[in-house]
Structure I
Amino acid sequence: MTVRGLIFDFDGVLLESEYAGNLQIADYLTRIGHPTTPEHSMAHFMGLSGPAFLAAIENWIGRPLPDDFHAARAEEDALVLAQGLEAVAGAVAFIEALPPTLPKAIASSSSSHWITTHLDHLKLRHHFGDRIFSGAEHVARGKPAPDLYLLAADKIGVNIEDCAIIEDSPVGVTGAVVSGAKVIGLCAGRHCGADHAQRLRELGVRHIAASFDDVAALLFGDVSKPG
């Protein structure tokens, strides 16, 4: 696969936050009378942001969310931001091995504060500089629209067709495929079940990676020399 730029999703691709976050959502919804599993939460809410995220949950429970939902989320987020989370297996080594001259960006539904704080915990922020883009802040239409990826490609100065997007969620890959980029569906995070790869394929993803070694092999051919 020949690419001139890389665009990374963040949660579930670089940071092991998807399972923890969806477990918290599922526990909260179950507690207020709407039994929900982390697997259901990941299947239906993962990758969404802002109004689309809230609408998906409210559609599932059939009523507006209680006011304390936002307080519960904020409390959990504050704890996680202070303590940090682990990286997806292989992510740090992969980023550190990339050529410094290869244009790269993050395109995530999360806030810039969330992304940069966790990049600092992982000691990866300097690899991306200001090329960090939030679907909640930088575009009018977040994922699953392709707008965030198109913005990221424009900002790193690479045609979207010459970029590879590394995504893990069904919502994310939907927009990534529409964007015209080469899409790698990453199934390396703890949130990826046995059927995850097939779900991504059904959304049009041609390249599936079970690990960052697989990503390196797809992009560079030699897993030992991603640069």
Structure II
Amino acid sequence: MNNSVSNTARLLWAGLRALLVLTVVTGVIYPLAVTGVAQALFDDKANGSQIKADGKVVGSSLIGQSYNLPLKRGQETPDPDLKWFQGRPQNGLGTNSVNTTRYKLILSGATNRSGDDKDLIDWVTAAKAAVIKDNSVGGYTVEPSDVPADAVTSSGSGLDPDISPDYADIQVHRVAEKNGLSAAQVQKLVDEHTDGRTLGFIGEPRVNVLELNIALKDLVAKS
């Protein structure tokens, strides 16, 4: 009996010591080490890939933002502010038009609808018509064949911060006209903010909309 109690007590003490050691190692030392390495070597990514403008954090390079006009009386969905480059149709849970672009983290997700779903077809059709209408300005007309897929479909998360160079290009003339700039000036901004494939072969060329619009704001201020 005494041996049994003694063995049990010894095993419990050994288990407790193991618990304490593992708690310190995995719950304190390891997280601190990982955090230290991340802050030392990957400070930007470790802190949310923040983007700053005028000394203030204005967003993250990983999450898109909307560029809309204030809601009018009785209006439920804001109109896009067409002086800015617009991102992909967002929160792909139903509202899928360039004129109703919204970024709501709580609604992150895709439509999960099939390619022949009637609602999805209607959303894409409406989005395409809006892209053509909004970006066809004096002396420049967007043809249906010019509209890339990312201009009329949301990403899997609905929060994609990037657009394709093709989508940025068809917005150039509209942005230039709205801001009193030349198309060449705005096109130069797009080219400067176009990132190629990661490591030369992963993914597709892309343009970060927030970074592009910050550069646009600076160019307008200088002009």
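FYI, it's all coordinate maths here, none of it is from the lab. Since the model is a prediction, treat every value here as computed from it, not as a measurement. Cβ atoms are built from the backbone, for glycine too; each structure is taken alone.
Computing relative contact order in percent (Cα under 8 Å, 6 or more apart) across structures I, II gives 17 for structure II.
Which of I, II yields 2.6 for distance in nm of label points 7 Å out along Cα→Cβ at positions 68 and 164, as computed? Intermediate results must be reported in sequence, preceding the final value.
Values: I: 4.7; II: 2.6.
Derived from II, not from the others.
Taking distance in nm of label points 7 Å out along Cα→Cβ at positions 12 and 36 for each of I, II, which is largest?
On the way: I: 1.4; II: 3.7.
Largest one: structure II.
When distance in nm of label points 7 Å out along Cα→Cβ at positions 28 and 188 is computed across structures I, II, the figure 5.8 traces back to II.
In this comparison of I, II, the computed figure 11.5 for mean count of other Cβ atoms within 10 Å over residues 52-59 is attributed to II.
16.8, 52 is what came out when Rg and Dmax of the Cα atoms in Å was calculated for one structure; which of I, II is it? Of the options listed, only I reproduces it.
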